[in-house]
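Take a look at the structures below.
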Structure P
Amino acid sequence: MTSDLTLEIAAVAARLVVDEGMEYGPAKRRAADSLGLRTGGRRGGAELPDNELLEDAVREHIALFCADTQPAELRALRELAAQWMARWPQFRPYLCGAVWRGTATRLSTVHIELYCEDSKTAEIALLDAGVDFDVASAPGPRGQPIDTLLCELPCRALQTHVLVRLSVLDHDDLRGALKPDARGRPQRGDLVALRRLLDADLASDPAGST
């Protein structure tokens, strides 16, 4: 049974995710710190919420405070992702994270995974498109660090620039990536799947089309 403290951490972390665009891990830690709980795997006797519990809290926060603005912002980010994924078919792009899961707002990072031989080919593609980017690293699915390319792309619908994180993975990583989450939901989708989401968004809210 989930403790009250864990639920409280999830609620505070959800606000940080939605209102400040934080990623789940840092949001959990800041939420626990803000509640005066100790650092470590357990904080003040409370377990940190898992990602599923935090996502549930994020959806509740959106429903309460952002229901009138979030759907249009989500659609704008999905359209931006689709635009750029269509330019990179050779990298087998997959959308993941909040934009795929449907919990993104205008402050969210767009997470796209590229399945290719090495990051240099993706870097060349960005250079050819005139996109400035930074190179970083992150833990990969097999425990090895992977290259990530960070860039800010213009989003006309939101009249701002959006942070896009491109994670460069091996072709062999794709099979494991397609496994559903604990609730049986896909954790990422290719351009075809993303376009189905966009069509569903439009069907449910025709006035929200941009």
Structure Q
Amino acid sequence: MPQLLRVQNSAVSSDGFGAGEGQSLERPFGHADPAALMSWAGATASWPNRSEPGGSRGLDDYFTRDFRNNIGAEIMGRNKFGPVRGAWPDLKWRGWWGDDPPFRTPVFVLTHHPRPSFTLTDTTFHFIDATPAGALDQARVAADGRDVRLGGGVATVREFLDADLVDTLHIVVAPVDIERGERLWNGPDELTDRFHLESVPSPSGVTHLLFWRR
């Protein structure tokens, strides 16, 4: 089986934005409300940060569980890793996720300002200055035969789409408009020249869009 590059559980607004303007330590999604984009996942029984029993089952829960299925490595952009820009002033920032990140795999962070790798529990972060193809080559080796997840943010997903490296996408459209910020698309039909598209509405109000190569 070939190693796929997969976008999974990536949420956008109805008008195509994955994050708003003005990302900061206090507001990781900029002016956008993260709950408006991600509450569908947080409400599920399989949400990894759930601290109490319960949560929904069904379609949204299936996709939340599938997040780690057959994933051996992740690629993400610098902006997803954190709000620090430019040269690293120090090495104190170690990601949004605390001491136990949810990835459970090697993570390759794309940056023009590399820094030493570090490990938190079973996730190792590597900081690389590489083209999309070069980053994917490194991630595939680390994935050891399993698939690679392209974690975002939006600019990184667009960069890999432009390089024609993405094999499948799962995009979750939330019923909210953001109006400005990091835009994935004007509409999903922009990708149908290269991908099949299946649209599956969920009782939670989001729509799951599944793309796979033609």
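Among candidates P, Q, the computation of distance in nm of label points 7 Å out along Cα→Cβ at positions 155 and 179 that gave 3.1 used structure P.
Between structures P, Q, the calculation of Kirkwood radius over Cα pairs in Å yields its largest number for P. Looking across P, Q, the calculation of relative contact order in percent (Cα under 8 Å, 6 or more apart) that yields 19 traces back to P.
Looking across P, Q, the calculation of helix-only ellipticity at 222 nm (-39500 (n - 2.57) for each DSSP H run of 4 or more, over all residues; to 500) that yields -13500 traces back to P.
Here distance in nm of label points 7 Å out along Cα→Cβ at positions 83 and 107 was calculated and came to 1.7; which of the structures P, Q was it taken from? The value was obtained from structure Q.
Kindly point out which one of P, Q the value 1.7 was derived from, the read-out being distance in nm of label points 7 Å out along Cα→Cβ at positions 59 and 195.
The value was obtained from structure Q.
Taking distance in nm of label points 7 Å out along Cα→Cβ at positions 11 and 91 as the criterion, the highest value among P, Q goes to P.
No value in this document is a laboratory result; all are computed from the given coordinates. The shown structure was predicted, so the numbers you read here are calculated from the model rather than taken from an experiment. Cβ atoms are built from the backbone, for glycine too; each structure is taken alone.
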